[in-house]
Structure formats: C-alpha cells, structure tokens
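The following blocks contain the structures, represented as structure tokens.
Where a number appears in this text, it was derived from the coordinates with a stated rule and is not lab data. All values derive from a computational prediction rather than experimental measurement. Cβ atoms are built from the backbone, for glycine too; each structure is taken alone.
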Structure I
Amino acid sequence: MLGWRSDVLVRSAKVADAGALVKVFADTWRGAYAGVIPSDHLDGLIRRRNKTWWTAAIRSGDGLLVVEHEGKIAGYATYGAARGRGKHQGEIYELYVAPIYQGVGLGEHLFEACRARLDGRGLRGLVVWALAANDMAADFYWRRGGRPFKSVREPFGKAQLDKVGFGWA
C-alpha cells in the first residue's frame, strides 16, 4: 500500500503550503460536495479559502497538518479541542485528501497523526462530523472504528443538511 512507504510525510503546515492548500481545498470540496451543497454556497466557500485565508490559518499555529506524497501536498487535516460538550474532548474538524490521492492510505496517515496530537494534548475521546450525504467519509470513519452517536441539521446556504457525529472513546 502506498500510504505506508517512506515517500509519505505528515507534518505541520508551513506558510509556503498556502497556495497548494487552496487547490487541495477546491478539488476536495468540489469532489465531495458538488450536488450536495448548493453550488453558489459551495463556490463561495471555495473563494473564501484563498491563499490569504490559508496563510492566516497556518500562522495561527493551531492544529493544521498536511500530508505530502513525493514532496507534493496531497491533503490536510485540522484538529483541536471538541467544539461541543460531552465525552469527546478532541475533534478532527476537517480531513481531506485530493481526489487523485484518495484510496491509497494518505487519509489514514492524517487521521492517526491527528489522534496522536490530540492524545499529546491530553484530549480524550474523539469526534468527527461528516455530512450524511458524504458516504465516502462515513465509510472512512466507520473503518477507523468511529460509530455514529449524534445527528444534527446545519444550514449550507439555502439548504439544511444532515451531519453525523462519529465518536471514539
């Protein structure tokens, strides 16, 4: 499997990664959410995640990892303290791998790196939220041992979409 070879590196994001993250974000969100999130809202989200936005996110120093394959940014993940109350103290806010790199293990690397960083912060229990219509994400988290424990509705433009919380003890 590609994902376990030495040509893969997970590391903290650097300001120099901002341009690559713009493309990864646009490609992953279009691939995952075209036809799910209303197109005008999706386009707006993608426009807002420009190089300036990513540079500021990286400079904030708060939980942003990238995965490289052969020196190219192939995906990213953000993580930190859980936004909700409950038994899950840590949260992976976003985890995305560019479509051309999906299915080869890079997401596993990001996921495990996030878990290790959250454990290192003393945050026990993990939650990840995914849109219910994103079957690929749900399958990914299920295979990692996450189990649905809560469902909520969230506005995305003019649409109300269901999100599912996957939890790990």
Structure II
Amino acid sequence: MGTGKTTVGRGLAARLGRPFVDSDDQVEARTGRTVREIFETDGEATYRRIESDALAEALGGEEPAVIAAAGGVVIDPVNRRRLGDAGTVVWLRADPALLATRVGAGGHRPLLDGDPLATLTRLAAERDGWYREVADEVVDVGAGGSAAVVERILALVGARVHR
C-alpha cells in the first residue's frame, strides 16, 4: 500500500504499449463495492477470495499486460504460484515510514485503520519473504517520482518484457 503500484503501472503500461490492469479496480468492478465495503460487510477472507479470482482473471488475459496486484495477493500460495508462472514480477519496495506518510489514515484501505505505521511495519515483516519468493526484480521507490521508478523498471526488465 502506497508504493505507487497504480501510478507506476499505468506509466509502465503506456511505455510498453500494453494494457494496464489494477486488481483493486477489478475487485470493485466485479462486486460493485469498494475494498473497504467488502472488508466491513463480508470480512477479509471473502475479500481475499475475490482478490484471488481477480488476479487469476488478470493473469489469464489474452495479451500481455501490466498488472498492479494488490499487496495481499502474496498471502495465498496459489497466487504466489500464479505470479511465478505469469511472467516478470517487479516488487515495488519502500520503507514503511515512507509508506505511512503517503497513505495517511486508512481511508479506503481498511487494514490501515488505527496506526498505519505500525500496521505497515508489521505487514512488511510478514510479507517480505513472500514478496522475495515471487519477485524477479526489486525496485526501491523511495527516491524520485513515479517516472523515475518506471525508468528503473524498464532498465531492469526491458529486454525480458519486449519479447
């Protein structure tokens, strides 16, 4: 949360001439509800199932796409396998303190209600190994804006994704 997946993903998709898919948008489109509403009415487990379905749909598209996958998709081992089989996976990594300044109070992010910094620190510790498992490349997003992050990604994976 707060790494810039959507902004960077859109920029990367434009540079590569590929469609862009945001998994949060897919969840909301298929349910007609926000992520927060799903969490509040149906719980996290239901949200995670919907999120997994959205990821599978995005990865199963007919043409290669840039996909901004929600950070929690790595919790499920099936999703980690899907990501590993799908193509190039880039982990946008940032220090939890930076992320906390970017996301502020929860808003549309139900997991951040209360103490965003403590939650982001805990989530980073819990998920770090899973992100490492699926990532082909790691890009730290702390320095520079989204355009600079897109350039760093292209420098790392450009040849692989142009095939």
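Work out the source of -19000 here, i.e. which of I, II gives that when helix-only ellipticity at 222 nm (-39500 (n - 2.57) for each DSSP H run of 4 or more, over all residues; to 500) is computed.
II
0.95 is what came out when FRET efficiency 1/(1 + (r/R0)^6) of positions 32 and 88 (r between Cβ atoms, R0 = 35 Å, to 0.05) was calculated for one structure; which of I, II is it?
Only structure I yields this read-out.
Which of the displayed structures (I, II) returns the greatest value of relative contact order in percent (Cα under 8 Å, 6 or more apart) on calculation?
When relative contact order in percent (Cα under 8 Å, 6 or more apart) is calculated for I, II, structure II comes out on top.
Out of I, II, choose the structure whose coordinates give mean count of other Cβ atoms within 10 Å over residues 24-31 equal to 18.6 when calculated.
Going through each structure in turn, the value belongs to I.
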